[in-house]
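Every number here is computed from the coordinates shown, using simple stated rules; none is lab data. The model shown is predicted, which means the values in this text are computed figures rather than measured ones. Cβ atoms are built from the backbone, for glycine too; each structure is taken alone.
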Structure P
Amino acid sequence: MRKKIVAGNWKMNTTVAEGLALAKGIVEKVEEVPADVTLVVAPPFTHLTSVAQVLEGTPIQLSAQNCADEPKGAFTGEVSAAMLKDAGCAYTILGHSERREYYGETSAKLVKKMALAFENGLDVIFCVGEKLAERQEGIHFDVVATQISEVLFTLTAEQMAHVVVAYEPVWAIGTGVTATAAQAQEIHGFIRNTLSAHFGEEVAEATTILYGGSCKPSNAQELFACPDIDGGLIGGASLKAGDFIAIAKAY
């Protein structure tokens, strides 16, 4: 059985105090979540050690939103994979569309980040997805296939056991527009087939693939019912404990 994951990406939101209150609210409701669903929260860097303390002793996993592409050194403002592991992280998100778009993250840089994450015992939530113009042009499958091949195809089958793929239609992030369940399933199935063609069916079938594009309590159940959707990478709805838990309960 593939791991079911509901991950909350808080992005650049909440002060430390607000983040701690949010984490505590999630912890208080975690027993409502089905036992086979793993919750992951990804606060800003400034919150990690404090939130780690709140999550201690619970099944909720801690993730960073990014990591540096160098192990250490004179890289002002960067946070290394080793620092994230030391802060209590089990995961880091890599390749989010906002990092690609606003900070010029390339596949070559993501390959370096992925290697450092693995070296430091972190699992990776690796994001792929197309922009609205790319979908309208009918090249969304090509875009996603390229994002996968340029980064994930550099990995071994053993390393893929430490990768969660998150499909995020960029046109649906923060817009309130959601891909239909049929649209989401179509591309999730394509992602799994792409992985199968390279790594084999066993690896592909074991890989968790999340949907990340305006997933909320009202549509989570329909999305999660799709055979190749194994959970969600949640943005805005993860900033309210009740909504985040409600999405996880959609299973």
Structure Q
Amino acid sequence: MTSSMPNRLQHVLKHLHNLANPEVVERKAKKFGIPKTNSLGLTMEQIKLIAKELGKDSKLAVELIETEIYEARLLASKIFNKEDLTSELMDEWVQFFDTWEICDAFCMEIFKYSDLSYDKIFEWTHSKEEFVKRAGYVIMATYGQGHKEAPNEIYDACFPLVLRDACDDRNFVKKAVNWALRQIGKRNRDLQKRCIELCHELLHLDDKTANWIARNALRELENPKTKIRRYPQSVYGI
């Protein structure tokens, strides 16, 4: 990992505190359910700008995570070098995921690029914890973005997980399951067909959550205007 400059953490924390906005804290708490505890109230645009100025610095990212400040952790997800990721760090970090924003930030900015993440899909989706389970499905939804040449076969073991958890009515789980189904289905025409078939299986379940997931996904997957990608390009790009 790269070393942060002396007092770099203090400099960044001072900058974050200078940008603190209680009105943003209140707005995000009311609109998105973001806890007020340890939150400073920065916008994502501000965090992205700071991350761009800092560049990649894994040591600083870990130090920011350890502060437990909400925006510091969001910033950490953007400056951590994905090459420094370990399975141990993933298991450590997933334990503090308590909002969709933190969960999705780490999954989309770091985890989806790592080969380590595929096994976490199966490990974390078995969890009873809402945001650990969500993390597993967010990785399932975005893994293909970080692994564009991954073959269709990697999803064969994922479809039974979707069937298993489609009846989980917790908000952040059902939306992640739906997200995974839609993203996999848009990867290529064959996965699109498979996901549509899976949606119809869900519609036959006597469960309103599974039915919602299916209907919502079908609106996108059966829409002729939906762009179906061609990954892996070695197979579908010709």
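Comparing Rg/Rh (Cα atoms, Kirkwood Rh), for residues 134-213 alone across structures P, Q, the highest figure comes from P. Work out which structure the value 13 belongs to, where relative contact order in percent (Cα under 8 Å, 6 or more apart) was derived from one of P, Q. Matching structure: Q. For distance in nm of label points 7 Å out along Cα→Cβ at positions 54 and 142, the calculated result is 4.5, so let me know which of P, Q that is. This figure was derived from P.
Can you tell which of P, Q yields 18.2 when mean count of other Cβ atoms within 10 Å over residues 46-53 is derived from it? Only structure P yields this read-out. Taking distance in nm of label points 7 Å out along Cα→Cβ at positions 206 and 222 as the criterion, the highest value among P, Q goes to P.
Which one of P, Q has mean count of other Cβ atoms within 10 Å over residues 22-29, as calculated from the coordinates, equal to 15.0?
Source structure for this number: Q.
Structures P, Q were shown, and helix-only ellipticity at 222 nm (-39500 (n - 2.57) for each DSSP H run of 4 or more, over all residues; to 500) at -19000 was computed from Q.
Consider the structures P, Q: one of them gives 1.00 for Rg/Rh (Cα atoms, Kirkwood Rh) as calculated from the coordinates. Say which. Structure Q accounts for this read-out.
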